[in-house]
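Participant: So, here's a batch of structures to check.
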Structure I
Amino acid sequence: MKPAGTVGWDRLADLFGAIYSPDQGRPAISTRLMVSLHYLTYMHNLSDENVLQGWVENPCWQCMGGMKFFQYRFPIDP
């Protein structure tokens, strides 16, 4: 998938990471995963539930989200 190799993931992690506090609440979800899920939701006009269902079924989407191995579960709660 083209965006996986062309997006400046480190730059996005720096920008978004500045607004998160690691000491409060649940452990954070990776910036790359969150940005890729928002991108897929927007590009395919999907609901939260539908983008997660597509993510579980599509290894290309998982690769874009930074996964190294195929996942069989939702990466976050819908």
Structure II
Amino acid sequence: MLVKFEVYFDGENWCARGIGISIFTQGKTLDELMDNVKEATSLHFEDVLEAGEEIRVLSISEFEVHPVAKASGC
């Protein structure tokens, strides 16, 4: 089973919202968020895991891209 999450920074916390499932969690850091995603997913799909099915998580992240400064003398 593949579970998908949209991951974004809301200005204060990293957030993960399930795509097509009712799971939302957040964390102060990306590492904390990923731990929370694992925990929330395992709790939400506890019966699936107990049946022996594997669950994989796909995270889709949003981030900003800034202009790159050009080196002088090139």
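The numbers here are math on the coordinates, done by the rules we state, and not lab data. None of these values were measured; they are calculated from a predicted model. Cβ atoms are built from the backbone, for glycine too; each structure is taken alone.
Participant: The value 2.0 for distance in nm of label points 7 Å out along Cα→Cβ at positions 6 and 38 was derived from one model only; which of I, II is it?
Facilitator: The structure behind it is I.
Participant: As an exercise: semi-axes √(5λ) of the Cα gyration tensor in Å, calculated from one structure in I, II, equals 20, 16, 12. Which structure is it?
Facilitator: It traces back to I.
Participant: Let me ask another. Which structure, out of I, II, was relative contact order in percent (Cα under 8 Å, 6 or more apart) derived from, given a value of 32?
Facilitator: Checking each candidate, the match is I.
Participant: Given a computed value of -8000 for helix-only ellipticity at 222 nm (-39500 (n - 2.57) for each DSSP H run of 4 or more, over all residues; to 500), which structure among I, II does it belong to?
Facilitator: Traced to structure II.
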